[in-house]
Structure I
Amino acid sequence: MSSTLGVPRPDQASYMLRAAASDVGRLYKRQLVDLLDVREGHTVLDAGCGPGTDLPTLAERAGATGTVIGVDRDPAMLAQARERTRGLRRVEIREGDVLDPPVGPGTVDRAKIDRVLMHVDDPATALAQLHRVTRPGARVALAEPDWDTLIVDAEDLETSRAFTRYTTTEAVRHATVGRGLARLAEQAGFAVETVLATTPVFRDVEEADHTLGLGRNMEAAIAAGYVDRERGRRWFTGLAQGTFFASFTLVTVICSR
C-alpha cells in the first residue's frame, strides 16, 4: 500500500470541473439553474463562479440582451472562467470576494451561490451582500452540502462515523451550513420559496475517493487522532472490496428579494 491513502488532492479547478461533470453534479446543477429561472435580458451573478462551469449555461438563458457576471477571488479560477467564456460577449469575469462582490447595489435580477458558503469566513455576510446587489423581485439560488449526513458503508461502522466526525469538525469550515440555508436566507432579508434536499449516491469507490476525499481525509483524520492508523488503513482498503455505497445530503434553497 502507498504511504498516502487514496488519490492525491487535485487542484481545486480540476476537482470542481470533474464534480460538475459527474452524474450527480449534472443533475443538481440542472435543477438549480432551472429553478433560478433566468430569462432573456436578465443580469445574472454567479458568486464564487470558480472555473466558470455554469457561466455558458447562464449566458445562453440570459440571451443576447442579458449579462452574466462571474465573480471569484482565485486568479487561477478566473483564468479558466475567462477561457471557458471566450467569445461570449455578454459574460463579464470579475475578481472579487463573495463577502464584498464588485457589483453595484440593486443591479442583479438573478444570483446563485453553489457550494461556496461552506468555505467562506462568514456565510451570513455573503448572503447579506447578495441582498445588497439584487433588485426587488430578484431570485436567488443557493446550494450547500450538509456533511453531518455523510455516510460511508463499511463493516467498521465506528471508523466510518469517526471519518464523518473529522470531516465536519476539521475538514470543512461550515460543514453543516446546508441545513441552515433557509434560515440564513430569511435572516438576510430574502423570502424563501423552495427548499429541496437531494441525496447524491456514490457506488463507485474511485469516484467517491476523488469527490469525497476518502483516502486523503482518512490520512488527515489519522494524523489528527480521530482514528487509529492501522484501523483507518484497514477501513480504506476494505472499501474497494465488494459493493460500495456512500452518500450525503445536498440542500437547495430558492428565495426571492
Structure II
Amino acid sequence: MNNNPTLETILNHRSIRKFKDKRLTTDQIHTIVKAAQQASTSSHVMAYTIIGVTDESIKADLASISGQPYVKDNGHLLIFCGDLNRIKQQATLQEQVDMQETLESTEQFIVAAIDASLAAQNAALAAESMGIGICFIGSIRNNIRRVNDILDLPDHVVPFFGLALGYPEQQPEKKPRLPIDVVYHENHYQGTDQQRELIKDFDKSLATYYENRSKNSRTDTWTEQMIRKYSNAVRMDVSPYIKEKKFNRR
C-alpha cells in the first residue's frame, strides 16, 4: 500500500469549508462529472442527475437554506439528485402506467439514493486527487421543497445533497473515525456490549481532538453528539415531500 496515491487521497480526506475565490474550469468540472459517471450503478440505471449551479443568485438562495456560506462561496457547486424521470419519459403512455408501481417502490428509491451517492463519492475522490477540496452539503434538505422549486425539479426527481468544490483556503485537522472493529463485523452483527466499550475509548479520543484542534475547539464526544442529533426531530417534511414526488410510496 506504500506510495499508493489513490489510498493516500482516500485516507487523507477532510471536509473543506473555506475556499479561495477561484472558479473551477469547464475542463475540471467535466472531468469530475465524467469520474462520477464511471461509478457503479444498479442495472445500468444511472438513476441520478447532477446539477451544476453557476448562477450566483441561485447559490445565494441555496446558501440561505443550508445556513452555510460555503454553499455560495466556492469554486463550483454540484447538486446530486435521484432521478427516475428520464426512464418514465422514454416510455409510451401505456408503458408509463405499467411501470408506475415499480417507479414508486421503496426499492427504486434506494436504487436512486445509492446510485447518486456512489457517483458523488467518485466525484469527490476525483476532485481531491486534482488538489480540489470538497464538502458534502446535506443541509440543502433544510427546506427541500424550496430547493425543488429553485431547481425546477419534475416528478421522480429529488435533491439528495450538494457537493461544494474549490481550492482550499484552509487545511483542517483530519477528524477521527470510529474504530474499525465498531464498523466492520465478521459473519454476524457484533454484540452491543463489545461496541459500547470501543465507543467509550473513541469518545475519549474525539474529545481530545475537539479540545486541541486549531479552530472551533469545544468539549464534546461522539456519543453526546448522536444523542443530541437523534433527540431533536428535524427535516420531518422530507418524507411527505419524497412521496409527493412519486418516490418511496409502495
Suppose volume of the Cα convex hull per residue in Å³ works out to 117; of I, II, which structure was it derived from?
I
Quick check for you: by distance in nm of label points 7 Å out along Cα→Cβ at positions 39 and 183, which of I, II is greatest?
I
The value 25.9 for mean count of other Cβ atoms within 10 Å over residues 47-54, derived from one of I, II, belongs to structure I
Origin of the value 17.0, 56, where Rg and Dmax of the Cα atoms in Å, for residues 31-166 alone was derived from one of I, II:
I
Taking -11500 as the value of helix-only ellipticity at 222 nm (-39500 (n - 2.57) for each DSSP H run of 4 or more, over all residues; to 500) derived from one of the structures shown (I, II), identify that structure.
I
Structure (I, II) behind the derived value 0.30 of FRET efficiency 1/(1 + (r/R0)^6) of positions 143 and 159 (r between Cβ atoms, R0 = 25 Å, to 0.05):
I
Identify which of structures I, II gives the largest calculated value of mean count of other Cβ atoms within 10 Å over residues 87-94.
I
Source structure (of I, II) for relative contact order in percent (Cα under 8 Å, 6 or more apart), computed value 21:
I
Starting from the value 15.0, 46: which structure in I, II was Rg and Dmax of the Cα atoms in Å, for residues 71-126 alone calculated from?
II
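Just so you know, all these numbers are worked out from the coordinates, no wet-lab data involved. The shown structure was predicted, so the numbers you read here are calculated from the model rather than taken from an experiment. Cβ atoms are built from the backbone, for glycine too; each structure is taken alone.
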